[in-house]
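What follows is a set of structures for review.
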Structure P
Amino acid sequence: MLPSIHGFWLGNVLIVAMGTTSSTHVLMNSHTVSPKIEVHFPQSVLAARGVTVSLECFALGNPVPTITWRKMNGNIPKKARLRKSQAVLEIPNVQLEDTGTYECKAENPRGGTAFKGHIQIYTFPQWISTINDSQLDSGDQLHWECKATGIPRPTYRWLRNGKLITPQIRVEMVNGELIIQKVQQADSGMFQCVAENKYGAIYCSAELKILASPPVFSLNPVRLIATLGKDVLLECKPRASPKPRVTWRRGDRRIHPSRRIMLLRNNTLRIINSSRSDEGDYVCRAENQFGSAEMTAMLRVKEAMHVELSPCKVEVTVGESVVLSCKVSHDPSLEVAFQWLLNQQPLNFQQEGGHFEYIQRQSSTVDLMIRSILLQHAGKYSCRAQTSADTLFAEAEVLVRGPPGPPGVVIVEEITDATATLSWSGGVDNHSPISSYNLQARSPFSLGWQTLRTDPEPVTGDMESAMAVDLNPWVDYEFRVVASNAIGTGDPSAPSRGVRTKEAVPSVAPANVSGGNGRRHELVTSWEPVSEEFQNGEGFGYIVAFRANGTRGWKEKMVTSADSTTYKYRDETFPPLTPFEVKVGVYNNKGDGPFSGVVTVYSAEGEPRDAPSEVKASSISSKEIKVTWRQINPGPGRPQGYEVSYRKDSEQEESGKKKKTAGNETSMVLTGLEGNSVYVITVRGFNSIGQDILYFIVHGRNRKVPQ
């Protein structure tokens with residue numbers, strides 16, 4: 001900023017107008033001055049749709065004026081933005097709705113001033129509708145219309161083969177419409193519609209073809225067979241351009257319309273309530289400026305046909321058979337063809353699995369045999385009889401009784417630890433009332449679907465809700481419903497969503513509780529684990545309770561693994577083979593369940609205390625010695641069997657061999673020995689704890705090898 005001169009300020013002001021910028025020097029009074037708009041946008045701004053419009057408004061004053069903007073009779077577009085301290089209003093991507101008068105206002109404490117200008121949006125022409133190729137008969141009227149939008153509104157021109165079309169007696173052009181009366185061959189060509197305004201032009205094209213030909217009939221003569229008492233239509237459809245004039249005659253006499261004979265607009269001759277007297281040849285003559293042609297329609301009138309289908313309504317049960325018989329009376333000079341339909345669809349006898357059979361009994365009678373009928377065979381059966389004169393239908397209804405259809409969606413309304421309340425909607429009864437429902441369930445532990453006990457029981461056919469009872473707690477179930485009637489049991493409903501019953505205290509005790517064996521001073525208890533199906537909740541485990549025979553208090557031990565099958569309790573004071581009363585219970589997070597029955601289990605036994613007695617060895621052959629002994633007396637260290645060790649007298653003990661009896665046997669034959677040798681033989685008892693520390697030694701000699 002430069003120093004002040006005589007009460008004004010000298011400085012630089014940046015002015016932006018219509019996209020240009022410049023810098024100028026101004027003198028600014030140090031006293032307050034009301035605003036004055038020095039630079040502003042034009043009073044009329046013309047802009048193409050889609051561009052960005054900038055409106056500038058710069059004012060001088062002291063203090064510096066504040067610039068505000070508004071749109072008269074509307075709101076400034078939300079997309080608009082202010083720049084240069086609000087001196088520039090910028091509107092991007094302007095659209096037609098942005099058209100209007102905009103005002104900029106400059107204000108300071110000394111006053112204010114404003115400027116208004118109008119934005120007008122223009123658009124290039126765009127097609128709304130165009131013209132298409134057209135093919136007309138000579139003498140027809142051509143009517144084409146093309147429409148376009150644009151601002152300013154487009155004007156229209158028409159070209160033919162590139163040359164401008166001007167209005168004539170037959171040619172009219174109004175606001176995008178082209179009308180040519182009574183087109184001629186010379187009017188053929190390529191036409192263009194041009195829509196234009198001051199900002200551009202657009203084109204659309206179409207070809208016009210004029211047809212000119214004499215009448216021609218594709219079929220001549222035409223043979224028609226009519227039915228007595230019915231209407232007859234004799235068509236006359238020549239190909240010709242322009243459309244020909246048509247007349248009818250019978251023999252040499254021209255046909256004039258009457259109460260029974262009518263000439264329709266499409267040149268068809270209609271004879272009402274035909275009779276034998278209407279038989280004969282009818283001639284249609286067509287002519288235009290290019291020629292003429294005739295077509296003969298040869299009409300014959302026959303007796304009316306009648307069709308009877310019996311029985312007209314029948315009820316059968318699934319698996320039964322039924323016969324429908326279709327009988328026709330018709331003019332004997334005509335052949336009749338039959339067709340069977342079910343629910344208006346032709347029957348395909350090859351694709352129906354042998355259920356349908358077509359039986360021709362006479363030329364005028366056919367039967368439909370339906371064997372082992374199924375539910376899907378119910379419906380309306382039609383016998384279609386057709387001659388060259390007529391086509392008739394006869395209908396019969398077949399109702400099929402069968403087991404009910406599947407019930408509707410099954411909903412689990414309420415679930416407890418042992419019950420589930422289910423609801424469903426009834427399915428179709430297939431013409432036999434539903435008598436009862438069965439509720440079924442499956443779980444990860446069941447073999448397929450199982451029928452459930454219910455409350456109430458039975459569930460009658462008029463019910464759509466019931467409670468399934470005796471469910472296992474804490475088990476995932478799916479449910480379904482099956483309906484029955486007098487015919488049988490139907491298909492089941494779709495399964496319900498999976499649900500889990502609530503937890504409960506266990507109700508099943510372990511089975512097959514036993515025990516015994518183990519190491520010295522141990523009490524071993526075993527059982528069959530409870531299936532997950534009967535654990536009834538989380539935190540499932542076992543309680544092993546035991547007491548020595550003749551004592552009162554129970555000692556209880558917790559086993560936390562649901563898969564456990566054994567518990568070992570060790571007490572150095574336990575004598576061998578002491579009897580204990582043992583029972584095994586169950587528990588989970590909900591509480592303790594039942595115990596098994598009490599069984600007697602013995603503590604582990606000790607080693608055998610006595611050695612076998614009266615041990616003897618006798619030679620059987622040169623390779624065999626038989627060893628016998630007397631059994632050890634039973635006691636806490638009772639043996640499970642005996643071990644026999646043997647070696648040659650000349651060998652070390654470590655090189656000897658050992659054999660065990662299968663049980664409490666008292667003899668053994670040693671084989672594979674050397675002849676004429678002395679063997680040291682030891683016999684001792686053993687059990688699950690170990691071997692007898694006492695044993696009996698005997699020397700035995702086998703026989704010499706024979707020379």
Structure Q
Amino acid sequence: MSARVGGPEPFPRRKARTRGFTLGQPRSFALSPDGSRLAFLRAPAGDDPVNALWVLDVAEGRERLVLDPRDLGSLDAEVPEAERARRERARERAGGVTTFACDRAFRLAALALGGRLFAVDLDAEGGREVPVEGPCFDPRPDPAGARVAYVRGRELRVVELASGEDRALAGEEDPAVSWGLAEFVAAEEMGRDRGHWWAPDGRAVVACRVDEREVPVWHIADPADPWRAPRAVRYPAAGSANARVSLHVLGLDGSAVEVSWDREAFPYLVRVGWEEGGPLTLVVQSRDQRRVLVLAADPASGASGVLRDDASPTWLEIVDGVPRWLGGRLVWTVEDLEADARRIVVDGEPWTPPDLRVRRVAGVAGGRVVFQASAAEEPIEAHVYAADAEGVERLSGGPGLHDAPAAAGDVVVLVSQGPADELPVARVLRGGRVAATIASNAERPGFLAAPAFARSRERGIPYALLLPEPPGAKAPFPVLLDPYGGPHLQRVWRASFPFLEARWFAEQGFAVLVADGRGTTAGGLAWEKAVHLDLVGPAVEDQVEALLDAAERHPGVLDLSRVAIRGWSFGGYLAAACLLRRPDVFRAAVAGAPLTDPALYDTHYTERYLGLPQEHPEAYERSSLLPDAGKLERPLLLVHGMADDNVHVAHTLRLSRALLEAGRPHAVLPLSGVTHMTPQEVVAENLLRLQLDFLRRALGIAGTERPASHPEPRRP
């Protein structure tokens with residue numbers, strides 16, 4: 001454990017100051033098409049939130065600072081509202097350069113700082129400001145690097161870099177209509193955070209037109225600042241109207257062509273891509289998410305044709321990284337129900353074996369498809385593979401969590417977390433061999449979490465157990481379950497970095513259990529879809545199963561009379577559900593930013609699992625915590641950011657109201673000015689301590705805070 005002036009710094013403070021030890025890590029990787037150069041972002045120190053732009057020459061292994069935003073004046077003075085929303089959707093914790101886009105030759109990068117547009121020469125150092133009126137958002141250079149498309153307010157514009165001529169491509173006076181932006185559910189739920197794309201020849205921009213006039217208006221207010229007017233946002237709650245999204249090819253010559261498809265049957269625009277040598281490709285999805293079409297569009301007429309038509313009796317998951325094109329062939333993923341896995345297909349032919357569960361596609365490199373997947377027998381590990389028609393090769397080595405954020409030419413960027421890694425390690429592979437290791441400026445935790453892993457005997461639920469090691473610690477230990485437990489996120493990985501906070505709680509005297517039950521990505525298709533029409537019931541059952549399995553494996557170690565649970569977002573939802581529905585097992589819960597009434601959450605997420613509330617009211621009733629309010633028997637702490645525009649504070653307030661009406665004592669901690677994230681250092685630091693204090697009091701545990709610094713924690 002590192003020390004600062006005045007003595008050792010407590011873990012909650014270090015974690016808050018370093019944003020979870022992420023500041024200073026290299027990130028946001030982009031490779032040139034031939035793989036010869038890599039651009040990325042990195043802050044200069046582990047407690048510095050200001051990212052700079054760097055370029056790595058892959059052949060030489062030499063890094064070069066291209067742009068330090070501190071050299072350009074104020075950083076975030078006029079961050080546009082659209083950029084603030086993007087950062088929230090992306091869970092962005094840092095500042096400075098947060099995104100950038102490059103031209104085809106990888107000579108020019110465009111980026112925005114404080115709403116100002118900058119063009120950066122990647123062969124030199126520093127950037128020049130491109131004068132534009134008003135705050136700039138999401139600037140993207142054309143393939144030739146001659147001009148930049150960007151969004152100002154709700155209109156899409158193009159500026160010529162040589163002449164400075166700046167003109168609007170599309171825009172409307174109605175404030176509920178925007179051009180070139182991604183709507184809320186696209187950015188929050190679909191992984192599409194952009195709304196405009198250059199044509200490969202640079203003569204047109206493909207842009208989304210988003211009409212939110214029918215989307216309900218919600219108001220977000222902070223009672224701590226009563227003189228400020230509430231902020232109005234368009235929020236499509238389950239069963240309500242979505243934004244109407246259309247796609248248009250906007251020529252620089254003033255022409256405009258709308259891309260046509262059946263938008264009534266397929267209202268969700270999931271993906272758009274236009275690669276050199278490939279067609280304008282889009283993916284659209286039905287509202288019930290049971291059908292997905294891959295379309296190729298004619299940019300001249302707007303007519304589209306179906307390349308694929310996939311269907312599911314439950315829902316079709318959106319997979320990151322597809323569609324792509326490989327030598328004129330379509331790269332896609334399919335759900336193989338017989339194999340219980342997602343597989344990569346190229347023009348319909350499987351390129352991955354049935355025992356590999358594909359998680360995401362990184363790109364095409366050296367004529368092969370690079371992707372991340374887990375072997376069916378090892379769901380707590382993820383590796384990077386390359387596939388062609390002849391077979392599959394694993395590129396990552398050693399146990400752990402490996403991913404490939406970028407791939408091009410014969411180069412793959414590999415980011416790895418293993419049991420012996422204090423921090424993620426970023427390497428550049430060229431031809432399958434390590435060409436460079438990208439330095440990290442992140443502060444090292446100074447300890448390894450050292451969790452022990454197991455799978456429950458009945459359902460095979462993967463879990464990690466961390467036992468305390470303070471001086472004089474004696475079993476049995478009170479137990480703290482620390483899950484997320486919901487779709488799209490997995491907590492149990494064979495690595496140290498994901499468990500740093502859990503190790504700190506273990507050093508406070510708890511046996512900490514982290515389990516990934518049904519509905520998470522820790523299993524096959526049937527595992528993920530076990531929550532269909534019942535979002536939280538199976539998750540509660542699986543937390544209990546993992547707990548009892550761990551207790552059975554370690555007799556006398558876990559004190560089942562003192563079991564608590566904590567979580568945030570879906571984890572907060574699960575924590576509250578466990579306490580309300582299984583008071584025979586759980587004695588206390590901390591529920592942070594919990595979903596409590598699925599009817600209040602957004603369309604795309606909620607309807608994927610529960611259907612429309614008008615068609616499946618019983619599923620919404622089953623998944624709501626409000627009817628369970630009268631069952632509360634144990635201490636419950638509800639925590640929620642008042643400025644949360646994702647899981648609105650109404651979730652906590654409505655559960656609190658139901659508990660009050662049922663005469664059930666509970667505690668509510670409102671976080672003024674806090675969104676769904678808690679990036680504020682003081683809030684993040686003290687929130688950990690407040691949770692610890694609440695759990696100790698609820699379970700009758702004495703003690704003072706201890707450092708999470710033991711070099712070799714007790715292994716179960």
Structure R
Amino acid sequence: MNFNSLVWYSSLDIGNEKNNYVANFLKKSCEIINEEINSEIKEKSLPFTFNIDFAHIEKGEEGVQSLLKKFKSINDTLFTNGHSNNKYNHPIINDLKKRKFFFFPQNLTISKLDDFEEETKKRIFKLSRADQNAKLAFINNEISKYISKKVYFFHQGLRLSEPLLKEHKDKNYFTSFSFKDFDLSKLEQKFQELLIDLKGDELIVLDLNLSIFKTLFEHLIKKGHLNKVITTFGSLQNRFEKLPFDLIQLVGNHDVPSVAIEDLMSKVDGGNITSDQKALLLDSTFRLEVPLLAFECLKKLYSNADDTNSINSDQLDEKIIDTLKSFNGRSDIFVGKRIQYAFDKNNSNITRENYAFTFPNSLQTEKFKIPKVFYPKQFCTTNDKVVEYDTVYSYIDILRVININIKDKTWTSEFYLDLVSKSVNPLDDIIFNNLSSNNDKFSSKIIWERKDKDDYRTVRYYIVANFDFLAIADNYPFDWQILYISLSLKDSTSQILQPIPLELVDDEFEINEWLIENSFSGIKYKKNYLYQDTDLKKIVVVTKENRLGWIVKRKNTATLLKIGIPMFFLIFLVYYSVFLGVDRITESIGIFTTTFLSAIALYFSVEKPEPKRMTIIDIIFIWFYLVNGLTITIFSLSSLITKKIHIYSSGFLKFLIPISLISIAIYLFNRVKNNRKDILLDRDL
């Protein structure tokens with residue numbers, strides 16, 4: 001059985017260069033994910049094939065038409081994502097319903113779905129994760145601070161407009177205006193009229209699309225207004241030179257990196273990716289979850305089937321739908337590279353996330369780079385109830401890494417940990433998940449502390465500790481390792497721990513014998529099954545931990561000198577001896593024997609990692625032993641037969657030795673290069 005997933009990207013208003021950069025990343029990511037999926041299909045002998053294709057289309061109607069042409073080239077069952085502009089999803093569905101399909105739009109209203117027959121509707125799974133109730137609670141909480149002043153609410157009659165107007169429209173402090181069907185050419189003039197009496201201590205709330213709030217932002221910047229502004233929609237990355245006013249953005253977790261996505265970015269770009277490029281890519285990676293969701297569904301379907309042959313083509317679509325719905329958030333949930341999905345009976349995603357971000361001016365040091373951090377107050381829906389959380393901020397400044405021990409799989413670090421929270425002893429609220437299980441040597445002391453606004457306190461700790469890591473020694477001395485610190489909260493019922501922003505990751509510190517190739521910061525998501533209550537009811541939960549880490553590469557200069565120089569002369573002597581005449585066979589064999597014994601002595605003098613593994617050093621010496629031993633054997637035996645055979649044997653070795661040298665060099669180069677594939681940032685210990 002053959003299945004296809006089409007991941008496609010429609011250009012945004014960010015310029016051709018950035019659009020092409022995003023599209024290239026998505027294309028390469030699809031290739032990597034497809035390779036991972038095919039490896040798992042082969043490993044588990046799953047009875048189907050799965051292919052991921054990618055398409056980059058232009059924005060607007062022209063792009064949609066090229067997408068529909070792409071659909072025609074796919075004959076098998078198709079899984080594909082939706083358009084970021086909801087108005088284009090309707091014609092896309094009209095075309096898809098001509099074939100076997102499963103469609104995964106981010107936003108599609110019930111009224112739009114009612115236009116289709118039931119046979120079509122059941123194949124559409126809505127992936128929106130917007131937590132509108134949490135956004136509403138956050139905005140109402142902020143508005144409550146301005147009831148003695150003034151609140152401006154600009155909207156388009158969508159999303160949050162109805163509940164906010166119902167709650168506040170008759171209040172004296174509340175002024176609203178709808179931009180629904182408004183002439184965009186008159187935006188600047190209208191904002192000039194609406195905000196003519198704007199004072200610095202008044203609040204602006206926006207539920208607008210990018211095309212409108214971008215004009216408002218430009219107006220505020222032009223007029224020098226520094227008001228607090230809350231926006232509920234749209235991406236800000238790479239669209240503004242700077243945001244000097246007090247902006248709060250309410251969005252899902254698209255802008256919160258996961259270590260799995262960081263790993264994917266590192267594989268695509270080889271670690272040479274800046275923080276602003278990461279921010280640009282994070283806004284597009286949700287598309288990659290669709291093929292992963294499709295594969296998890298198919299894997300679950302075929303793995304649970306008693307007889308895969310019993311799944312005929314007539315039943316297949318219904319079984320896929322049922323399996324997708326089995327990700328219901330109770331007995332199972334889909335955990336992708338960064339996003340989790342679970343579906344209700346209406347095929348709507350029920351996992352919700354809402355984060356409030358703010359954009360400190362102190363971090364806006366370059367044009368079009370606007371780093372953000374969590375707002376101190378967060379609202380999220382948990383178990384169908386909106387819960388208020390206080391943000392805990394953690395910042396780590398590494399002083400030095402003292403020891404990376406491959407044998408014990410530990411590394412030792414000295415660092416400053418700054419914790420900003422409302423707790424009296426914030427370190428007591430933190431769990432270091434990968435402290436060494438054998439000997440953590442954990443010690444801490446307070447360096448200083450201060451009181452901040454809104455009952456927050458900042459405490460700086462000096463910490464020395466041993467951390468576990470997954471040591472990979474196979475390519476010693478050309479090995480890479482991942483060092484990371486994993487943090488989580490002991491109690492997450494009222495607090496939320498902010499991942500360290502990518503712009504604040506420390507990658508300049510002392511680390512003897514190693515080089516820092518790349519750094520990362522993100523959340524590790526993990527699906528766990530638990531049994532609760534007296535009847536041991538099985539439930540699924542998703543745990544998360546914040547990881548701050550570095551990919552390091554060993555400085556191998558000393559080891560290369562210790563091995564390379566002697567080995568060069570030894571192989572030279574072996575090759576030189578091949579050219580000695582038949583009358584000097586005894587001398588040649590003496591040289592071969594001497595070099596063989598010298599290589600053995602050299603091997604035992606070279607440092608090797610513990611525990612014992614077949615490393616590159618071992619492979620180099622094994623190669624030399626084989627070449628040297630084979631040469632001794634051929635020379636010895638041929639000299640006992642005839643002079644002519646000895647001459648032919650010598651000629652054979654004159655070609656064999658350099659060819660073997662080139663072959664082993666190519667093999668080692670590819671092995672070292674492929675070693676990066678073993679470096680998985682989200683791998684468990």
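Numerical summary
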{"read-out": "Value -11500, calculated as helix-only ellipticity at 222 nm (-39500 (n - 2.57) for each DSSP H run of 4 or more, over all residues; to 500), assigned to which of P, Q, R", "value": "R"}
{"read-out": "Mean projected area of the Cα convex hull in nm², for residues 495-638 alone from the coordinates reads 16.7; which among P, Q, R", "value": "R"}
{"read-out": "Highest-scoring label, criterion being FRET efficiency 1/(1 + (r/R0)^6) of positions 487 and 615 (r between Cβ atoms, R0 = 35 Å, to 0.05), among P, Q, R", "value": "Q"}
{"read-out": "When mean projected area of the Cα convex hull in nm² is computed for each of P, Q, R, the largest belongs to", "value": "P"}
{"read-out": "If Kirkwood radius over Cα pairs in Å, for residues 231-366 alone is computed and equals 16.5, the structure in P, Q, R", "value": "Q"}
{"read-out": "Source structure (of P, Q, R) for distance in nm of label points 7 Å out along Cα→Cβ at positions 39 and 127, computed value 2.3", "value": "R"}
{"read-out": "Distance in nm of label points 7 Å out along Cα→Cβ at positions 303 and 559 from the coordinates reads 7.4; which among P, Q, R", "value": "Q"}
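Values quoted throughout were computed directly from the atomic coordinates according to the rules given, and no laboratory measurement underlies them. Because the structure is predicted, anything quoted here is derived from the model rather than measured. Cβ atoms are built from the backbone, for glycine too; each structure is taken alone.
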